[in-house]
Structure formats: structure tokens, C-alpha cells
Structure P
Amino acid sequence: MGRSSHFRYQIGQNVHSAARGKDICITELMLETLPVMRGVLIQVALRKETITYKQLSVALDRRYYPYQGVLGDALDVLSEDCFDHNEGSLAALVVRGDTSEVGYAFLGDAVAEREACYEHWAKELGA
């Protein structure tokens, strides 16, 4: 589930984030990080939990720092990938440490997306 073969992206490719209305360029770092991020967030979904930006940064070996802003771009690309595969957005599982809510840039119903993730991965992986 979290392998790089899942992703169809290439370095230098622009991915359009429909929710945010912008293009995001796939970097080498992003391409290496997306499968790891996906795997971490699938595990979070299986536990029916959320994870803070800081915890996700640590789980990604600090490839992205939580306050850099570019973590959001990687999450946007991951969301587009989730939507392409008829999955709830795994980005909805990532919350701020101070509020336990998604970041200001998240568009949509985070609670509904979380529930969709929990349900999808419980069915997909038989948990």
C-alpha cells in the first residue's frame, strides 16, 4: 500500500490540487517521501487516530519540518492521489498540536474525510 509503485508521479511533474486551486511541482524529496507518508497515515487510519504535523515530521525522519509550509504541499499531493484511488484524504488525519484540528489550508469536511479513511482502510486491510 505504501510503496512508491503506487504513485504515478515523476520528478518535475506538476500536480494540480483541485481543493487549493494550485499546481505543486513534484520534487525528488517529495517523490521519496510520499510512499512513507502514505504508509504512516494508513497505520494512523487503522488505529482510528490522528497525528500532529510534528509527529508526522518525526515519522518522516524530519524530511519535512512541520512549520516549513512544504509539508502542506506534500499532503495536498497525497490527497489528490487518495481521491484518484477513491479513498478518503489521508491528509485529514494530520492535525495541529495546539488545536487537534486540521491546518487552516485544509479545505473540506475533515471529520467526514477521517471517517472515510477509517472505514476504507478497515475494509481494505481487514482490520
Structure Q
Amino acid sequence: MQLKEMRGTLYHQVALESTGNAASTGNLPVWKAPLDCVVTAVTIVPSAAITADGTNFATYTLTRHTAGAAAATTASRAWSTTNSVALTEESMTLGAGVSITAGDTLTMIKTVGGTGLLIPNLLVIVNYQLAGV
């Protein structure tokens, strides 16, 4: 069976390294879509606990990049109010950019508030369904 014939929910996972310090921002590659698809969920598993801070925080935004078009938010997670537990899977909030075209890329963009927040290594899991199957 070829990938384009598969039904149901598929997933892609990638381990993202920490950006190194609290104030660092970054744009980390996650995935290039092989076929048209729809992202149905995005979860993360942090390698260590993350303590939220309302003043000095970080936000991770999974962003869809389509050639010749504006970037769109696929999912996001801010550590301004809610902690993360080490090695515990949690959901990111889905955005409007969940329809992915073959060849689109997804990147994880880190932005910070205040002096930022150190985010440890993360496992990112993108659940998707192929379009038109």
C-alpha cells in the first residue's frame, strides 16, 4: 500500500532540541508534507518540567509555510500560565493553518515575553489525515 492510499490518522514525530537559553528565539524545522493533508492534533512531550511564568515566558508556534503565501499558525503553546510535566504528553492549541498542501513545511517558532523561559528538548507529534482519501 502506498502512503497516498492510507486511511485514518497518521503521524509524524520529531525531537526538537532546546534553543539553549531563556532569551533565545528560533525557527526549528519540523516536517515537509509529502501529500495534501489536514492536521488533526499536535502534541508535545517535554524532556523536563517547565514552570510557567506570566512575565518571563516562551511561546512555541507550529507554523505552516506555503511557497508564495503568508505563514499560518497550525498550533501553539504558551508557558505564561500553565506548567508542563516532564515526559507527559500534552496538546497544543490548533490554529487556522491546519490544511497542508504537499510540499508545505512546518516549523516551530519560539518567541519570548520578558526575559524569556528556557524550554527543554521536546518531542513533537503531528497527527494528520490525508486529504481526499
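Every number here is computed from the coordinates shown, using simple stated rules; none is lab data. Since this is a predicted model, take the numbers as computed values, not measurements. Cβ atoms are built from the backbone, for glycine too; each structure is taken alone.
P, Q: which one has distance in nm of label points 7 Å out along Cα→Cβ at positions 50 and 114, as calculated, at 0.4?
P
In terms of Cα Rg over 2.2 N^0.38 Å, for residues 34-81 alone, which of structures P, Q is highest?
Across P, Q, Cα Rg over 2.2 N^0.38 Å, for residues 34-81 alone peaks for Q.
So relative contact order in percent (Cα under 8 Å, 6 or more apart), computed for just one structure, reads 23; which one of P, Q is that?
P
Can you spot which of P, Q the value 46, 33, 21 was calculated from, given it is Cα extents along the principal axes in Å? Could the numbers behind the result be given before it?
Working: P: 36, 32, 29; Q: 46, 33, 21.
Traced to structure Q.
Which of P, Q yields 0 for helix-only ellipticity at 222 nm (-39500 (n - 2.57) for each DSSP H run of 4 or more, over all residues; to 500), as computed?
Here the read-out was taken from Q.
Which of the displayed structures (P, Q) returns the greatest value of mean count of other Cβ atoms within 10 Å over residues 74-81 on calculation?
Across P, Q, mean count of other Cβ atoms within 10 Å over residues 74-81 peaks for P.
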